[in-house]
Structures are given as C-alpha cells and as structure tokens.
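Read-outs throughout are calculated quantities, based only on the coordinates presented, and are distinct from any laboratory measurement. Just so it is clear, the model here is predicted, and its values are computed rather than measured.
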Structure P
Amino acid sequence: MTAAPAQALGAARRRLEAGELVIHPTESVYGIGGVLEDEALTRLRRLKARPVGGFVVLIPSAAWVKGLLGAEGRALARVFWPGALTLVLDDPGDDFHPGAKAADGTVAVRVPGHPLALGLLAALGRPITSTSANRPGAPPARSAPHARREALDLGSELFALDAGELPGGPPSTLVRLGPSGSEILRAGPPDMLHSIEAAVARTGRIG
C-alpha cells in the first residue's frame with residue numbers, strides 16, 4: 001500500500017537528510033536523487049558507476065539560480081518552470097557542490113513539474129540530484145516498483161516516493177545558456193522547441 005503523501009514526503013525527507021538516496025517521480029519517469037553533499041553524491045556515483053558527477057539538479061524554484069540565469073534564462077524559466085526544461089548554467093561562484101557538476105564546471109538545473117517532486121523539494125528546503133532510475137540500456141522506470149527493482153539490480157535497496165504510473169515519453173529539453181546565446185543540446189517534448197525560440201526572441205538568440 002502506498003503511504004499517504006504527507007507521510008511519504010516526510011519519510012523521503014528524513015532519508016535525504018541522512019545522506020541516503022531516494023527514488024522520486026519526474027514529469028515522465030522515476031529518478032534517483034540525493035542531497036548535494038559528499039556522502040550522497042559518492043553513493044550516487046557508485047550506484048550509477050560514474051567517475052564524475054554531471055547529474056541534473058532539481059531546485060525548489062528559480063530563485064535558487066537567480067544570479068546565474070541571465071535575461072534568456074529568466075525568460076525561459078518564466079515560461080517553462082516548473083516543467084520539463086533543464087538549463088545548463090555556468091557556476092563561476094561555485095554555488096553548487098562540485099560533485100554535482102559536469103567536467104566543464106557547468107550545472108544542469110530544473111524546477112520539476114511533478115507535484116510530488118516539488119513537494120519533496122519544499123519539505124527538504126534545498127536541491128537534490130536526479131538521474132534515471134534504471135540500469136544503462138534498460139527501459140526507463142515508469143512505476144515505483146519498476147524503479148525499486150532497477151535500484152536493486154544496481155546494488156541498492158532504496159525508498160521510493162510512489163506517484164503511481166508515470167506517462168513516460170521524451171526526457172526534458174536541455175538548453176545550454178552562454179554569453180553568445182543559447183544552444184539546444186537535447187530536444188525534449190516536441191511542442192517545446194517553437195515555444196523556447198519564442199521565449200528568448202526578445203532577449204537574445206538561440207542556436
């Protein structure tokens with residue numbers, strides 16, 4: 001039986017605060033996340049067999065990256081957050097833990113569109129990482145039981161914040177913000193591209 005949302009959110013928050021990893025819903029599939037601290041990031045790298053970070057970071061609101069967005073980023077955030085848009089940002093002030101960032105020092109952030117994910121971030125009061133809850137090459141996990149089985153196959157028994165069956169579909173759109181404009185690194189939901197171009201038309205250019 002699935003726990004009531006408040007109980008489940010509390011259980012997930014306590015585990016995250018203890019440095020553990022949890023399974024959480026996103027807009028399309030389930031992910032695995034932890035807080036941006038050494039212990040949790042080390043666990044996540046080992047679980048996913050990654051020598052470095054480069055994880056998506058889920059943030060409670062755009063205010064967490066207000067100084068990193070620039071005009072284009074603010075325009076995109078106003079339209080698409082919460083939602084399936086991930087922005088790749090420079091982090092010259094090292095606002096984010098280096099273990100969550102890519103090798104080039106950028107950080108990929110998103111305000112998630114799923115209400116339970118937003119509720120978890122609000123309860124926790126800080127960002128968490130997010131990476132797919134499946135083995136390399138395996139189908140994405142659209143249910144919490146599927147995600148738990150995938151985590152077990154990866155070597156960990158994890159608590160799952162169960163949001164029922166998720167719709168699946170493409171991953172989030174990935175946009176790199178830079179001083180000379182924006183670049184779409186990965187196309188997500190097909191109806192987003194035109195909207196992204198329109199959102200930044202008055203503030204810069206998109207490549």
Structure Q
Amino acid sequence: MSYELPTLPYDYTALEPYISESTLEFHHDKHHAAYVNNFNAAVEGTDLDSQPIETVIKAIASNPEKTGVFNNAAQAWNHTFYWNSMKPNGGGMPAGDLAKKIDTDFGSFEKFAEAFKNAGATQFGSGWAWLVLDNGTLKVTKTPNADNPLTSGQVPLLTMDVWEHAYYLDYQNKRPDYMGAFLSNLANWDFAAQNLAAA
C-alpha cells in the first residue's frame with residue numbers, strides 16, 4: 001500500500017507572486033516526490049508497508065536504525081500538510097473559534113505572528129515552524145530537518161516550511177520576507193480551524 005504523492009490543492013501559478021510557479025514545480029514535483037518515492041521503496045515488503053504514514057512516523061521516530069525511513073516518511077507527510085497550510089488569497093487574520101483561541105493562548109494575533117515568525121527565523125538550517133495544539137493549549141514550535149509535532153503528541157494545525165528550497169528561488173537569503181508573505185498572503189486559516197475543530 002504505497003503512499004501516493006498528492007496533487008497540489010491549487011494550480012502551480014495560484015500562489016504567485018508570493019510563491020512562484022517554478023518554486024512549486026521544483027518543490028512538489030522534485031523534492032516532495034523524492035521523499036514519497038524513497039519512503040515507499042524503504043518500507044516495501046516490510047511490516048510498515050501496510051501502516052498509515054502517521055503511524056509509521058510515530059512508531060519509528062526514536063529508532064536510530066530507522067532514521068532514513070523516518071526522514072522520508074516525515075518529509076512526505078510534512079509537505080502534504082504544508083501545501084494545505086497555504087491557499088490563494090490566504091493570510092490575514094483567522095476568524096471564529098481559532099481567532100478566539102489564539103487571542104486567549106497568545107494574548108493577541110500579533111503576539112502569535114511574532115512568535116511564529118521568530119520560530120521560523122531562529123530555526124538554524126532546515127526545518128519547520130508550526131502552530132500546534134498541545135494538551136489543549138495553542139503553542140508555536142519549530143522542528144529541525146524532518147521532525148514534526150506528531151512525535152511529541154502535539155496536534156499540528158498549520159506549518160511553514162523554512163527549508164531553503166521552499167523560498168530560495170523567490171526570496172534568495174531573505175527568509176523573513178518569505179515568512180511575512182506566508183502570514184500576510186498565504187496562510188490557510190480555514191485548514192488550521194478544521195484541524196483545531198477535529199482535535
């Protein structure tokens with residue numbers, strides 16, 4: 001039961017000018033596809049082959065002998081989650097229960113945005129910034145490389161990829177500009193709200 005590369009939930013040009021068609025083509029068709037193919041090849045014929053990818057990620061996260069499998073499994077999952085964390089004409093302020101929860105747990109949306117951008121800016125090297133639900137409380141966290149909140153018992157609500165291939169064609173070394181565009185113009189608050197409601 002191979003894990004399939006999902007199609008993007010929008011056209012390759014749908015996130016322009018904030019993320020270019022070239023970036024999405026390379027990022028989805030090359031990077032994400034490679035993680036999916038490597039994961040499927042690694043688990044083929046093993047007892048992990050029939051398991052949901054989330055189950056595999058949690059099961060092998062702390063096993064140093066399975067680091068290669070974990071990295072590809074987690075990156076395959078992270079990227080699918082990332083594509084859904086963005087939408088055309090996204091960004092701005094969330095609404096409804098999510099907005100209230102952000103105000104309660106962070107003090108204000110502005111304080112959340114500051115913490116989220118700081119997580120992305122201070123993630124040395126490659127990794128991810130996340131909005132998560134942790135024991136009923138919203139938190140911002142960051143993870144290096146392929147790591148994700150599933151392995152910590154947290155519920156991911158939204159993520160921003162801060163690997164260089166996510167933004168370098170469009171922003172070069174200006175990671176803060178990419179992060180600002182993500183929050184202002186791309187973040188899919190409907191997706192985050194659905195994840196909160198389902199938690």
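Quick look at the values:
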quantity: semi-axes √(5λ) of the Cα gyration tensor in Å, for residues 68-187 alone from the coordinates reads 27, 16, 15; which among P, Q; calculated: P
quantity: If helix-only ellipticity at 222 nm (-39500 (n - 2.57) for each DSSP H run of 4 or more, over all residues; to 500) is computed and equals -12500, the structure in P, Q; calculated: Q
